[in-house]
Structures are given as structure tokens and as C-alpha cells.
Structure I
């Protein structure tokens with residue numbers, strides 16, 4: 001098929017061809033489109049369809065329309081990584097993801113297109129408002145269904161796109177990137193951060209060189225990296241569906257747990273429920289014969305408490321700026337700083 005990475009170029013004949021694998025003999029006669037979602041590095045579009053033997057709608061994902069965000073997606077190999085997940089790994093894990101009708105990418109230009117099932121009437125998680133404890137438990141169940149099936153699979157290391165987290169070079173690059181971007185971040189957000197939060201942001205730089213050394217991909221485990229509410233759909237065809245696989249890599253499994261709980265639960269709920277939620281996650285991992293003890297898991301969890309601080313600082317500085325994005329990054333940073341202070345990671 002012709003690769004169409006511009007949502008405005010998607011028409012009925014092209015969609016008819018893209019849907020043939022799932023809907024053989026189906027035909028799209030008419031297409032209407034509308035932008036949806038809050039993605040920072042990708043453009044999501046709902047296509048409402050009329051025709052025969054086809055769904056009423058599908059969702060397409062394309063490179064970001066913002067040139068800064070698009071360039072970030074290219075440099076970080078985000079688009080390559082997401083298409084790789086759907087083409088090569090989706091069928092080997094049990095986490096709930098959308099059915100993908102068509103996935104294609106140009107490995108040279110990174111132009112890509114994904115055509116997926118529409119998850120309506122499901123609702124996207126709200127990073128600003130946070131989630132309930134029950135929703136957090138559901139998210140950690142799904143995380144275990146990502147990690148459990150491929151836990152310790154040495155073949156993961158054969159995929160270049162999954163390498164990086166936990167390596168010495170990766171830690172050095174993260175430290176350099178954080179140090180380079182921190183002045184601009186503090187200038188932009190000094191009005192939104194308290195003195196304590198600014199001090200915590202600066203203190204984090206001191207521990208970054210050893211931040212990833214606690215777990216060096218032993219055993220190999222898949223991690224989502226950006227496991228948060230904006231990348232989850234609640235309800236609709238499934239209780240919870242996880243999307244946005246642009247950051248997928250190998251690393252410490254509790255990285256995703258720390259990042260999710262530290263950015264997606266309001267602080268009071270996280271303080272009360274984090275230990276019970278971690279035990280629930282470990283119980284689901286146990287169904288895959290993964291024997292990870294709570295004390296070790298909590299050591300990892302504590303170590304990665306600053307994950308949300310790091311993402312808020314780095315991501316906010318390398319994607320296009322929006323009002324909603326600014327509010328989201330501040331909510332993530334504030335909750336993650338509170339978590340890091342509660343667990344005595346900083347200072």
C-alpha cells in the first residue's frame with residue numbers, strides 16, 4: 001500500500017484497502033475526519049466511515065503536526081518504536097491494546113501511519129485530575145500483562161530499538177540532557193513551582209548518574225516508559241486499553257510502577273495505597289511465574305520515584321509548548337516531587 005502519513009490524504013479507497021485484512025470484502029464509501037486526543041508527539045484523528053462491511057469509525061495516528069514535536073519523534077526514534085511494537089510484539093504480550101488494522105513506516109524518513117480500532121465510547125484518562133485507586137489497580141494489572149509474558153526473555157536484546165535504559169551511556173546521556181534543559185525549564189515554570197520544588201529539581205541532578213544503575217536489564221523486562229493516564233482509555237470495548245508505544249524499551253519493571261503511581265494518583269491516595277497497589281501488581285506478575293519479592297520491588301519503586309520529575313522536565317523542553325501541556329507537566333512534576341520527598345530519595 002501507498003504510505004500516507006498526512007491525515008488529510010486519507011480517503012475512502014485507501015481506507016478500504018487498509019481495512020481488508022480485518023474486514024475482507026468491506027468497502028468504504030465516505031469518510032469524515034476530526035482530530036482527537038492530547039498527544040504531544042503524534043496526531044490522532046477519528047475517521048467516521050460510511051460503507052459496507054466496515055466499522056462505523058477507526059482512529060488513525062500520524063506524525064505530529066508541530067514541527068518541533070515531530071523532529072523530537074524522529075530523533076528519539078519514537079515513531080519507529082511504536083510501529084515496531086504493533087508489528088512485532090503486540091501479539092506476544094497480554095496487555096490490552098487497540099486492534100491495529102494497518103501499520104506502516106518509512107525507516108528513512110520516519111513518516112508513518114497507524115489505523116486502529118476506535119475505542120469510543122471509552123474515555124481518555126485525565127493526567128490533570130488523576131485517577132481513582134481502583135483505576136490505578138487496573139492499570140497495574142495491565143502493566144503486569146505487558147511484562148509477565150516476556151519476563152527474562154533474552155531475545156529482547158536482539159532488538160536495537162529496545163536497548164538503552166540502564167546502560168552506562170544511557171545514564172550519562174540522561175544526566176547531560178537534564179543538566180542542559182534544566183535552566184530553561186526552571187525559567188519557564190518558576191511561577192508554578194514552589195521553592196521546595198525548585199530545590200528538588202536541582203537536587204535530582206546530583207543522583208542522576210546512579211539513577212539507572214540499580215537495575216541493568218537483569219532480567220530483561222519490557223517497560224512502557226510513558227505509562228500514565230493520558231495514554232490510557234477507560235471503558236468502551238475494554239475496561240482499560242493502553243496506547244502510545246513510542247517510548248517502549250527494556251528496563252526496571254518498577255520504573256513504570258513508580259512513574260504511574262507518582263504522576264497519576266493524587267498524593268494523599270498514593271501515600272495511603274502505594275504498598276497495597278504494589279502487592280496487587282506483584283500478585284498478577286506471579287501468575288506468570290515471576291517471583292519478585294515485595295522488599296526488592298519496593299527498593300526499585302523508591303529508586304525510580306523521580307521518574308515523573310525527569311519526564312516532566314525533559315519532555316516539556318523538547319516538544320511544542322501548549323497550555324494544556326504546561327499544566328500537565330506541572331501536575332506530573334509536583335506529584336513526583338512529593339513522592340520523592342516522601343520516600344526520602346532527594347537530599
Structure II
């Protein structure tokens with residue numbers, strides 16, 4: 001019989017990965033705003049994601065629903081200690097949504113909505129990275145204060161995710177733009193590749209040194225030999241991405257190489273933490289809902305997951321190609 005807890009664990013991981021990749025580049029565009037100062041450049045950036053930004057966040061909702069329904073103990077444990085960064089993240093996402101709606105309609109107040117979009121993107125991204133760092137370090141559900149999630153490691157991972165999302169946004173702009181915007185995005189992207197690869201190395205070493213279980217998973221016996229392809233492929237993807245952003249950048253390949261880096265980083269994280277949902281406390285089987293509840297969820301999963309996946313693919317297919325300056329916006 002199918003291991004339902006493992007099925008929902010993989011499903012939640014897929015939803016989180018889809019959200020990180022898809023919403024990552026549009027959050028990254030807000031982070032890049034200070035490097036694109038003219039109104040026409042910012043108009044172009046907003047038009048490039050105006051058709052997808054709200055649909056991308058569907059995957060965040062879907063992943064949260066799976067966590068709530070299939071792993072209620074983990075949901076309660078994580079949210080009870082992460083209310084503060086989650087609320088800040090949601091406020092940031094609200095600022096971004098309002099900025100989208102009003103920026104296309106405003107004139108004199110457009111600079112204010114630019115600031116709202118930039119700050120909202122940075123706030124949401126930093127909080128996502130900080131939550132990830134706090135969970136990797138280990139949270140004591142119900143026993144931590146409102147700011148105990150804010151540690152040197154979680155602060156570092158918050159800024160690290162900002163750099164990674166900005167890199168993904170640069171690669172997206174290379175794919176969707178022409179001329180000066182494309183060239184500047186490629187130039188910024190080359191700098192961010194080096195930054196992100198250095199961040200990968202620091203986070204990996206920091207996690208190995210600070211977490212004995214992760215260290216054992218990677219280094220005990222022949223594990224390192226089996227898992228060596230992950231860091232080697234990450235280094236290869238980073239080098240190829242740096243090369244493709246040089247001179248006349250390749251238009252589409254950098255984005256997919258950046259997505260590959262995210263997938264490899266996510267795979268390394270899962271390898272280190274599996275089977276825990278809350279490190280040192282709850283495995284996915286200990287946190288899972290009763291089997292009857294998980295069976296009850298299956299029809300909805302099999303109906304709505306294909307629909308979400310299909311309209312995501314359809315939306316990106318319809319709006320594929322370059323964004324031209326003469327195109328109408330939102």
C-alpha cells in the first residue's frame with residue numbers, strides 16, 4: 001500500500017519548489033528595483049510579470065494547505081514559533097499586490113508604489129529565508145519567544161535568499177527583455193552568480209558544522225560518495241550560468257540553469273533533513289494526520305493539482321517570448 005505520509009511529503013516539497021522557482025523571480029524583480037531607476041525600465045519589469053505574479057502564489061497556498069491537512073502537528077509546531085516572520089512576510093506580499101494594482105493606474109504617486117513594491121518584495125523574501133534558516137537550525141515548538149527565530153544563521157539565510165531570488169530575476173529579464181535591460185541584467189547576473197555560489201558554500205559548511213545529524217547524513221560511511229553529484233552539479237551549473245551571461249548572453253538557457261541551481265540546493269536540503277519536518281523533533285510519520293484524513297484529501301488533490309499545473313503551464317505558454325515596449329500592461 002502507498003505510504004501516504006511520504007506521498008504528501010513529496011507533494012508538499014513539489015509545491016514549495018514550484019513556489020520558490022516561480023514566485024522567486026517576481027520577488028527578485030522587486031529586489032532589483034534600485035538597479036533600474038528609470039520609469040520606463042520599471043514599467044517593462046512590471047509588464048514582464050503582470051500576467052503571472054498572482055498565479056505563482058497559488059503554489060504557496062497549496063503547499064500550506066498540504067502542511068495543514070496532512071501534517072497538522074508540524075503545522076502547529078512551525079507556525080506557533082514563526083508567527084512573527086510569517087505575518088511580516090504576508091504584509092510584504094500585500095504591499096506588492098497593492099503596488100501592482102495601483103502602480104499601473106497612478107501618475108504622481110507612482111514612485112511611492114515603486115517603493116512599496118521594492119520593500120514588500122525584500123521583506124517577503126528575507127522572511128522566507130529566515131524561516132528556512134530557523135527551521136533548519138531547529139525550532140522548539142511552543143517554547144520560543146517572538147524573536148527567538150532571529151539568529152545569525154537565519155539572518156544570513158534571509159539575505160542569502162534575497163541574493164538567490166535576485167539572480168533568478170536577472171536570468172528572467174535576460175529571457176524577457178532586449179537591449180539595455182537585457183545587458184544590465186546579464187551584468188548584474190554574473191556578479192550574483194559568484195555571490196550565490198559563495199553563499200551555497202557558506203550555508204553548506206555552516207549547516208554541517210552546526211548540525212550533527214546533517215553532518216552524519218553527508219559524511220558517514222560512503223554517503224559522501226553517493227551524494228557528491230549534488231555539489232559537483234551545482235558547481236557545473238554555476239560555471240555554465242556565469243559563462244552564458246557573458247558578452248552576448250544566451251536568452252533562455254541562463255534562466256533554466258538558475259532553476260537547476262535552485263533544484264539542486266533544494267535536493268541537498270531534503271537529503272540533509274529527511275525524514276524530519278521539524279529537525280530533532282518530528283519526522284513526517286510522527287507529524288502526519290490519521291490515514292482516514294489523508295485518504296479523504298486524495299480526491300481533491302487529484303482534481304486540483306492537475307488543474308493548477310495545467311493553468312500554470314498554459315499561462316506561461318500564452319505569454320512566452322519577449323515583452324515588447326509597445327505592449328499594454330496589466
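Read-outs: derived from the displayed coordinates by stated rules, not from any lab. Quick caveat: nothing in here was measured; it's all calculated off a predicted structure. Cβ atoms are built from the backbone, for glycine too; each structure is taken alone.
Annotations for the structure displayed:
- Highest-scoring label, criterion being distance in nm of label points 7 Å out along Cα→Cβ at positions 159 and 191, among I, II: I
- When mean count of other Cβ atoms within 10 Å over residues 39-46 is calculated for each of structures I, II, structure I comes out greatest.
- Relative contact order in percent (Cα under 8 Å, 6 or more apart) derived as 19 - corresponding label from I, II: I
- Given -26500 for helix-only ellipticity at 222 nm (-39500 (n - 2.57) for each DSSP H run of 4 or more, over all residues; to 500), calculated: source structure among I, II: II
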